[in-house]
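Following are the structures in question.
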Structure I
Amino acid sequence: MSVRITIEMSSGRPDPWWEITDPDELQRLRERLARRPGARGPVGSGHTGLGFRGVRVDSTEGESQVGMPAGFELAGGGAQDPEASAELALALVETIPRDLAEGGGIAVGDTSYADLVLATAREEIERGLHEGSQGGGAYAASTARQERELPEGWAEQIQGLVARVPACDISSEPFSPGYWNHPNIQPHNNCYNYAVAQRTDTQAQPGRAHGYAIPPTRLGYQVAVGLYKDGLHQLGYPCQPWGYRRFVLALCTGAYASGFRDFHFYRYHPETGYWSHKMAGNSARYTDESGYVIRDPGVCDRGIYSEVYPYLFQSHDSVRIC
């Protein structure tokens, strides 16, 4: 018997996860939940946008055998008792294996990933609890809507799209999230899958299909290398050939206060001028972190994703991801 712990904090890269199998640790978890049942919130009941979304606990053996709900969330904003939820979440993140590797593997002798994940989770849980206690909206995105510096030439690219005179032909597809929000698809496909409109059920990573691994620093140009390897082009350099998946993408990167970095994508809809996106395993949407329709991903509220890559990208039906 075991439970899987997932720290929901990423959009592009995989969320950190591990399993607790120690019977004593599982018994302590059951006892704490029994004492303070208000600590847990239903899955998806808290923050579902960009940034930290809480600690998810899933039984791998079924509710009747483990003696606890099959799945619930802590410190995500959906619990009736936020203090108890944060307290239990902090206890659970401390069980992270010290040699955890990204993707759930083991990095023998290397604690750097686990150390960074643990520091990030601690900061975000404590920050969320403090903001909630101050009446500022519990567990909201950690970065408020604000003006940010844009790369040179960004405005011209956006204006060209809005004026319907883009550098390349674009496929028009209405925003129709029903497919991506299906329960068999939504949890397994991230912002990259959604941006290029390809379901893989693997939380696709730029470049992975072609043997490229994005460095841990996750800088914009490092993510872009993976895009080029997968077959995407900068918009207009050159134009993608005729096809039915000629979508325009915007790439953003950013970091938590701890330094944990991630990336996120937006997809353009020329028929409306709106942009849409999908946060990790959550639902697809066309609004930003402040609830506004996205007309320019460079100036919308992107939470922790404060950096805009200078060039828009164009996908194509020949692009291959995994």
Structure II
Amino acid sequence: MSNFVVSGTPHVRSEESVRSIMRDVIIALVPAALVGIYYYGINAIAILAISIASCIFFEYLYQKGMKKDVTVNDLSAVVTGLLLGMNLPPSAPLWVPVVGSAFAIVIAKQLFGGLGQNFINPALAGRAFLVVSYPTEMTTWTSASTFGADAVAVATPLADLKAGVMPSASMADVLLGNIGGCIGETCALALIIGGIYLIKKHVITWKIPVIYIATVFVLTAAIGRGGLRVPVYELFTGGLMLGAFFMATDYASSPITPKGQIIYAVGCGLITSLIRIFGGYPEGVSFAILIMNLCVPLIERYTEPTIFGALPKVKEAK
């Protein structure tokens, strides 16, 4: 006769933990980070290391100072630091990732309750704060150069498109990351590999990144900018792949309802395209995701599924 164990909910158990999920995200980011280090050398290593260390430090300092449990071992601060560092130009001064980390961890994450309570993606919030506060440091790009070779200032492919100029970079350079841009966003191929890894590991679903990317493709192909309709460059240059796979899918700041994920992804794609085509910035991924993060409570309110067995609400007579 077998024994039955009766326990309280939840009855569905999983071996996944915050630490294991964050570890998978780090593994998925490693290929793109290594490509950035290959092209940008010691500058990239320094910025990534300082960004990660700063996020860990500020999380520890805040939680210690507020007499809360210290949770740096869950690796979430490492992920925030890695994502922030990958969103910075390789020529950025070394104080930039420190300032961005402080804003990302203290303001965007911890002040709202910490991991799971933040309503916007901390790394993107840190990047947006830096772009607005220090535009020169955040928009100075250098050409991809291998291990310490002298680099020269260049325009990114998205900046060329914004000016109505066809980018000179070949598709091979675009896919492999041999272009100007942020440390971790230039190699589309490495980011796609990392995104597929996360989907295969069931860390993220395909809906948000695929629908987001498809929306940008359709809109930029239909509208174009400066008379140029080259959606392939719109997809594989800039921060779209990094944002779609690694930041728009953040658990705390993205919808959990199936319909809500579709609306959210389309919204991200729409706002990204509008900023790129009609806005003042050549890029729009960061601001698009942050704006849609703010819309998540409203989206989930109107896409909440009906509870099985629930009776329809009866309007009260006046």
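Points to keep in mind about this one:
- Parent structure of the calculated result -17500, given that helix-only ellipticity at 222 nm (-39500 (n - 2.57) for each DSSP H run of 4 or more, over all residues; to 500) is the read-out and I, II the choices: II
- Entry that produces 1.2 once distance in nm of label points 7 Å out along Cα→Cβ at positions 58 and 98 is calculated, selected from I, II: II
- Structure (I, II) behind the derived value 197 of volume of the Cα convex hull per residue in Å³: II
- Comparison across structures I, II (criterion: mean count of other Cβ atoms within 10 Å over residues 90-97) gives the highest value for II.
- Parent structure of the calculated result 1.4, given that distance in nm of label points 7 Å out along Cα→Cβ at positions 234 and 298 is the read-out and I, II the choices: I
Rule-based calculations on the coordinates, nothing more; no lab input. All figures in this text were calculated on a predicted structure; none of them were measured in a lab. Cβ atoms are built from the backbone, for glycine too; each structure is taken alone.
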